[in-house]
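Every number in this text was worked out from the coordinates using simple rules, so none of it is lab data. This structure is a prediction, so every number in the text was calculated from the model and none was measured. Cβ atoms are built from the backbone, for glycine too; each structure is taken alone.
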Structure I
Amino acid sequence: MPSIGKLDPTDDRIGVLHIISGLTVGGAERMLVWMARYHDRSRFRVGVVSLMSGGGFAHAIRCEDVPVFELGQRRGRLSVSGLRSLFSIAKEFDPEVLQGHMFHSNILARLMGVRLIGLSGRELHVLNTIHHEHESIFRRLACSVTGPMAAAEIVFSLPSDNLVAPEFFWRPTREVFPYGVEINEELKRDRRVLRAALDIPDDAVVWVSVGRLIPEKGFPVLIEAFGLMKTRGERPFLLIVGDGPERERISSAISRTGLSGSVSLLGIREDVEDIYRASDFFVLSSLSERSPLAVLEAMAAGLPVVATRVGNVPGMVEEGRTGFIVPPSDPSALAGAMERVMKMGEEAREWGKRGSRRVHEFFDFRRTQEKIEEYYRLLSRGKGRNG
């Protein structure tokens, strides 16, 4: 574990220390990379504590000259030595803002904030970032008991989002910020080169789907939809980016459906933008979501979208203008929408361009980061956004 080193007493920047369970894969993890990449270095010093070790996102954050402290803990568990290390890091970093991400890290940030009170001349503000609502009774109860220890909950939301505080006997102060994704304007690699590296013919029709391989993402439904298209003579390719506990089940479904030659499980990739560029269309088959980042990332890359009607997807995808929206758990409807968009030709390409313009106009994460940092500055001056 790297040492923080002695802080410069003349450094008057606002210290922000993030705590997250791990940095391997997921929307919350990618968002933390963007927060590290776009923070105002003249006003903030930022650090990240990852309860688990490893993951490409840890490397990406370090590339932004932001320190990452990995505790080497097991998923969902924190040892006594891990707690001591976390406390030592937080004490040495001496932040004004201690911000948790996801359930376990939010709980730890609250408890750590109580432990750190009075150990510094700075006023400490504990923030919890809610990336999705907690549904289990245990988690809701834990949030209710520890929630008052935090100054506020940070929520990234679309204007259409229906925010419901899930706690039993405590209603949190919620600070809502606009949802956004990174928009990379740098020159991309040649599409033909990318396809050659993936062993895909240059003239093939390629779909891409990105997400953790977990039941909620509905990948077996997507495989069944591809099987239906195959029986009707369609031969597109499908690239699935991500990993998780459902990988073996999904792989078996691919083999059972006879799709081994056209569906590829790519695992965790750090070149997701290149995968989008090598593809023609994006598909989301989720059974439940809140605001899936992958939909906006695909739209930013200029891909038409077919997605299930879950969470805030209808607020992202303009039905009949940037994509199609279908009911979840319906392979036939999903296959039908995918076949329709494949036959649209130039109109589909126009949908992709329209979607890209929409993301640039409404969902640029750099604007989100500016609003977050404005809130940090208000906290450091002893004010809330309404103060």
Structure II
Amino acid sequence: MRVLAISTSSWNSNNREFYRRLSLNGINLKLIVPESWDFGKGAKPADIIANEDPDIAFLTPSNYHQRLYYLKGIKKVVNEFRPDVIYYEGDPGSIMSVYLGFMARRSHSKFIALSCENLSQRPFDVIKREGIGQLHNSLLKYLLIRLSRSKIDDLLVINNDGLKCFKRIGFKKVTKIPLGFNESIFKLNLDARKRVRSRLNISKDTIVISYFGRLVFEKGVHILIDALNNLKVDNWVFLIDEFSGYKNDYQNVIEEKILKSKIKTKTIFFKANHTEIADYMNATDISVLASIPTNKWVEQYGRVVPEAMACGNRVIVSDIGAQNEFFSKDYFYKFNHNNHLSKLQTLIEKSCFDYNNGLLDRESISLYSQENFGINKQLNIFLKIIKNEK
């Protein structure tokens, strides 16, 4: 079977693991990656091809807008490769999706796309949420979705709300799939736990509470700091990214908030890349993602949650958003975002009590996440789809 995959995220070599494994499953895979991309910090060239990568072709994007770009030369690649399946790791509300849909029909290929959306994209609903200023954007996006709809044989989504939204507007088939993490990186690692805790001078009996992820308002880090500031527990420290190199106004607020709070002496700042972050997750006992829904955004997945779980963390999340749809109630707590502070504080204190009494089962938490949210789970679902298996 010949599969042509188009992936902007594979601009970063760390995000190619799914395709590496796909190519080892009897699939003749060709991966298309933009030769450069701008994720908000200026355009940068894609990572070079690694030895373990599948066949990759780098194409030039017309621009860096996820909905409006197209890749120059994609038509020639489709014509020469003659794929059985075209997989676009991107939203149906985009120029690329529309174009690839037409190409798939012309080449008699099955067309699959991926959406992370979890809010209705019907113009009336968008304007109701965000205001009349979104009229033109919502109309354009919905037009692109409608143009793509009849061409997409299977739309992959990553949350339950996305499943409902796209079924409601008439997509032929919609399938939920995890954004799999690399199980060989995010796993229990006692050596890493001991090494990191030793380097940071964290004693064996100290509870490590952490925040992993982007430092933006919607992630609710300020709520977490307020909750920690009033904890009725003593034996804990707070681990958070030092956010060097990408400061913004909110990050400055968070840093100042920490330095002026009672938790200043309990806070440890760290710096780590994508693979090193797993070591810090292993050193952690409790991870918190206090996401705040807004008119424009609700947590679409919360990838750090299954990654932290795979490293044995108890996770605490807010109750609105996809981060609480994917995880068994046995392994996480959730709190009401409208009554966030006292409930979050209570859940952190309960988790600390569980830790102090040996009730945090790191092995079970890790196994559950590895089996349900890793790349292998994602791959199994994807293979069934392209092979038309139930």
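If Cα extents along the principal axes in Å, for residues 147-202 alone comes out at 57, 19, 16 when worked out from the coordinates, which of I, II was used? It traces back to II. In terms of FRET efficiency 1/(1 + (r/R0)^6) of positions 75 and 259 (r between Cβ atoms, R0 = 30 Å, to 0.05), the structure with the greatest value among I, II is I.
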